[in-house]
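> The next part holds the structures, each set out as C-alpha cells.
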Structure I
Amino acid sequence: MNRFEELNSGDVILYSGKHPLHLRQQKVTGCRWSQVGLVLRLPNNPLAFVFESTKLSNCCDTVIGEIVHGVQIAPLDNRIDDFEGKVAVRQIWPRLSKSANLKLCCFVREVHGRPFNVSKWTAARAFGRCNAPHDGSSFFCSELVAEAFQRIGLLPMPPAGLSSNNYIPAVSAASIRVPA
C-alpha cells in the first residue's frame, strides 16, 4: 500500500525544520511552519511527488536526476524521509478539478528548474506584503505555491490579490477552499 495514496495534486506540504534557516523563519514569523510545497500527481504514475522551491533538499529531482537548489519535483516519500524536522499535510477540499490539475501541470513544466529566490530584500518585503510583482525568474517556497494557486484559480491574481512574492509560509499555509 502506498502511504500517500490519499493525497492529491494541490495538497499543501508544510515543513517545520531544524536547519538554522528554518529556525530563523520560525522565529521571525512566529509560526512553526518554515517551508511549504505542493503534492503533485503525474499522469500514469502511482507515486506522489512534492513540487517545491528549496535550497535545502537532499533529494534528487525526478526529472533532472540530481539535487536542485530551486524549483524541483521530488518523490514525496524520499523528501519526507530525508527531512530533518516535522512535516504535515493540509489537504484541499474539494480536490482539484481535471482542468485545475492540467493548469498546475502546465505551470510545473513552465517553472521547473528555476533557481531559488535568494533575495533577502524580497523575503523581508514579503513579511510586510509590499513586494512589487515579480518576473518569475526565481521563486522562494511560498512564492511558488502562491503563484501555482493563482494560476489555477485558488488565489486571486493582482490587482485583486497579492503578488505571489508577498506570501510567506505562515500566510500561505492558511486553510484554502477550492471554489465550487
Structure II
Amino acid sequence: MVIRKDIKLHLGGGERYIPGFIHIDKRKFNHIDFVQDVKDLSNFKDDSVSLIYSCHLLEHFRRKEIRDVLGEWYRVLKKGGILRTSVPGLEEVIKIYKKHKDLKLVLGPIVGGQKYRHDYHRMIFDFNLLEENLIDVGFKNVKKYDWRKTEHAYIDDYSQAYIPHMDKENGLQVSLNVEAVK
C-alpha cells in the first residue's frame, strides 16, 4: 500500500517521466514505479490521490471497460482531486482529415501506432461521450483544459499533438484534453 502525503499518478505514460509523479504502466522503464494494469490501483487506498494524469490511454480500453476504469480512478482520488485525461478526439480527427484529405495523418489517433503489444485503440471519444462517462462514475466540473496551463506542460506528449507535427501555433490539435473533479 502506497502512503505519501501528496500523491500524483501518471498512468500509462510509457517513456515519459514527470518529476513528482508516481508512474504506472504495463511496460517497464527505469522510471516506472509500478508495472501493472492501470485499471487495478488496489495498491492505493481510497481517497488517497490528489491528481491523476493519463495521456492517450483511455482509448486502449474496450467500450464496456471505460466506466470501470474511470470508477477505479475515481475511487483513489481524494474529494476535490483532479483527473486530467487526454484522448484522441473524434471531432479533432475529422477536422484534420477534412483539411488534409490524407488518411495516414489520422490513422494513429484512430487505430493506434501498433508498434508494440498494447499499442492499438479500441475506443474513440468526443467531449459528450467522455463527459457522460465521467459524470456517470461521479465526477463533476467536467471541462476541456489547455495543456499550456498544467504543471506538466513542459512534457511533450500527445496532449500537445498537432497536425502538421509540432506546429502548435497554426496546426490542428489531435487531442481532446478533459479535466474533471471528484
Structure III
Amino acid sequence: MTWLNTILLLAAAFLAVFWEAAFHGLRHVFGAQLDLLPPLMVYAGLSSGVVAIGLVSVLGGLWFDSLSANPLGISVVPLFVVGLLVHFSRDMVLRDQTFAQFVLGLGASAATPILTLILLLTTGHGPSLGWGTLWQIIVMTIGGAIATPVCFVLFDFAHRALVHRTAAQPSFRPDREIRRGR
C-alpha cells in the first residue's frame, strides 16, 4: 500500500489510545475498557506490510503503556505477534468478508491481553488475577471482535475519500480502425 495507509494507521492508533484513556463511559457500563489496538493490528496485518505492522505495534504499544499501569513496552510484543500472524496468513483470509473480520478480531483481541499477562508473569510483575480478569478479557474480546469490521469500514471510507482511483481503460482502443459497410 502507500504511506497514506501507514499514516492513517498511526493516527488511528494514537486516537484509539487517547479514546481509551480519556473516555470512561464503557468502562463504567461493562466493567472493562475496550482495547482498539488489536483490531487495528488485524487491519494492518491484512492491508499493509511488515514495516507498517512494526510501526503501529511499537508506537501504539508504547502510547498504550505510557497511559496505563503496564511497564513501558510490555504490550509491543503481543501486538507485533498478532499483526505478523495475521499478515502471514492473509492469503488464506477473505479480507472483505465481515465474518472473517469478526473472527480475526475475536482471536486478536483474545490473544493480545493473554500474551500480555503471560509476559507480565514471566518478567516478575505481579498483576492481580481473579474472576474480574476473566470478565475483562471476555469484554475486551467481544468488543474487539465488534470493532474490527468497523475499522475496515472506516479505513475503506478514508481510502475512497483520499486516494484517487486510476481511470478505467475504455474497451475501445484509439488505434483500432472501424470498418463500416460490407
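> Where does the value -6500 come from, among I, II, III, when helix-only ellipticity at 222 nm (-39500 (n - 2.57) for each DSSP H run of 4 or more, over all residues; to 500) is the thing being computed?
Attributed to the structure labelled II.
> Hey, Rg and Dmax of the Cα atoms in Å, for residues 48-151 alone derived from one of I, II, III reads 14.6, 46; which structure?
Source structure: II.
> Sticking with this structure for a sec: Can you rank I, II, III by distance in nm of label points 7 Å out along Cα→Cβ at positions 96 and 128 and just name the one with the largest value?
III
Any read-out appearing in this document is the output of simple, stated calculations on the displayed coordinates, not a laboratory observation. Just so we're clear, the structure is a prediction, and the values are computed from it rather than from any experiment. Cβ atoms are built from the backbone, for glycine too; each structure is taken alone.
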